[in-house]
Structure 1
Amino acid sequence: MTDAAKSRPGQAMSHTGTRSVTRTLPEETPVAMTFDGTTLAVMMASPADLEDFAVGFALTERVIERPEDIEELEILHFDAGIEARMLLRDDRSEQLRSRQRALMGPVGCGLCGIDSLEGALPRLPAVSADPTFSRDEVATATDTLREHQPLHDLTRAVHAAGFLLPGRGIVMAREDVGRHNALDKLIGALARAGIDPAEGAMVLTSRVSVEMVQKTAQAGSAVIVAASAPTTHALRLADEAQITLAAFVRGESFDLYSHPHRIKTGATDVA
């Protein structure tokens, strides 16, 4: 049994009566992201692929620019949870300290003032990558991703993010109880493997929220393919970042929104 899932007993209730059952349920563990002795965030996550998670989180949160900016990475297990302990190169460490000093100030009122709001929604880099996919590659992407979800097969309760390459299909995938975490894990795994996210598409089992667009743009990928809907704000950000967004991908159909030129649909190409 994987550390990311455990068997637990329960009682199945139905109109025919009650019976004992054993279900495989996903683990959910606090994971502290610690840089140079300071915890930047504590995430509830599946305790698997944590090195990928740490690197991906550091990349999408702009703590680092490449995996080599982390001089040491250690995963430590405690009774209360897990710590991903990272030591940064001197220049990245100083940039992080400057960022933390800029955040110091009055507390107790949540996001205070325009600076905090702008910090929550920073301007995204425009993605210049231009991979192209056939209509069929996009239409079947989420079904293909299902073949790379062993934890979901066990639990039916986790999200996945996969990397789709033109002509090659899903070449890598990661799973987590959190959809953001699954994408961070995938981005970290790609970086550690030396695979450029600009060459393919991010395939998601979830809806497309603002954070999913932000992480995709920060990674440099130009295409998002999702099983569910985008929010309107996420769609606006995708358009601004020049990201192609395909959603409601099920069976042989999907909705195509921003920057459709990367999806080749034959005689009915969208202009």
Structure 2
Amino acid sequence: MLLVFDIGNTNMVLGIYKDKELIKDWRINTDKQKTSDEYGMLINSLFQYEKMDISVIDDIIISSVVPDVMHSLENFCIKYCNKQPMIVGPGIKTGLNIKYDNPKQVGADRIVNAVAGIDKYKAPLIIVDFGTATTFCAISDKGDYLGGTIAPGIKISSEALFQRASKLPRVELIKSGTTICKNTVSAMQSGIIYGYVGLVDKIIEMMKKELNYDNIKVVATGGLAVLIASETKSIDHVDKFLTLEGLRLIYEKNKE
């Protein structure tokens, strides 16, 4: 079985693949302070809860945008799984032609998403990943990674409003259902959610004009994809496990 790690700034998502089937997944907090032993105890407990043994792991692949956590995770893989993990980065075959000015600046998560998106939905394509930051990635009709846009994530926006405005509370990210709100909490929820929907639709509209292709598909992924995508007019598909699938595909390209 293959263990895949998608490590973001806020959360890390783990998945277990049996051949091409994702049979189990977990989302846990990304903690730069955890040691390899702490990750070992945590991940082992997740396996035990599902009545699985960590010894079933044959290989591991990791995509990370958090360098500070990698030392502990790599040591976890070696100590608890007896495996040297495959790391998405320079030297890894992806099959992706990256047209960025400096390809090394493209986050591993964006590359992994692009690989999965092209395989599953075909090009041309726009991929929106709702994470700590929200990334918009454009894929040409030839399957080239052209670049994209990075915006503050919706949780960052919400937290900034709470921290910088003395009388405004921290609010749950749910839809208020209206923009003419009768209380402060609903007013904040409306501004955060529907304002963000406008941001998403505008960026996608501009990207489609710049791409200038017919039938461009727009795929959303990430923890808050469902919340925002349900209100947009521009997102065609929500794919919760796009990044995990991309990790599996990249592993298959490199396993020899």
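Could you tell me which structure in 1, 2 was used to calculate Cα extents along the principal axes in Å as 57, 45, 32?
Working: 1: 57, 53, 38; 2: 57, 45, 32.
Computing Cα extents along the principal axes in Å on every structure in 1, 2 gives 57, 45, 32 only for 2.
To test your reading of the models, identify which of 1, 2 gives -8500 for helix-only ellipticity at 222 nm (-39500 (n - 2.57) for each DSSP H run of 4 or more, over all residues; to 500) when calculated.
1
Of the structures labelled 1, 2, which one yields 2.6 when distance in nm of label points 7 Å out along Cα→Cβ at positions 69 and 237 is computed from its coordinates? If you can, show how the numbers build up before the last one.
Numbers: 1: 1.8; 2: 2.6.
It traces back to 2.
Given 14.1 as the derived value for mean count of other Cβ atoms within 10 Å over residues 125-132, which of the supplied structures 1, 2 does it correspond to? Each step should come with its number before you reach the end.
On the way: 1: 14.1; 2: 24.9.
Computing mean count of other Cβ atoms within 10 Å over residues 125-132 on every structure in 1, 2 gives 14.1 only for 1.
Compute FRET efficiency 1/(1 + (r/R0)^6) of positions 29 and 205 (r between Cβ atoms, R0 = 35 Å, to 0.05) for each of 1, 2 and report the one that scores greatest.
Top value of FRET efficiency 1/(1 + (r/R0)^6) of positions 29 and 205 (r between Cβ atoms, R0 = 35 Å, to 0.05), among 1, 2, belongs to structure 1.
Quick note: the coordinates plus some simple rules give every number you see, no bench work behind them. The model shown is predicted, which means the values in this text are computed figures rather than measured ones. Cβ atoms are built from the backbone, for glycine too; each structure is taken alone.
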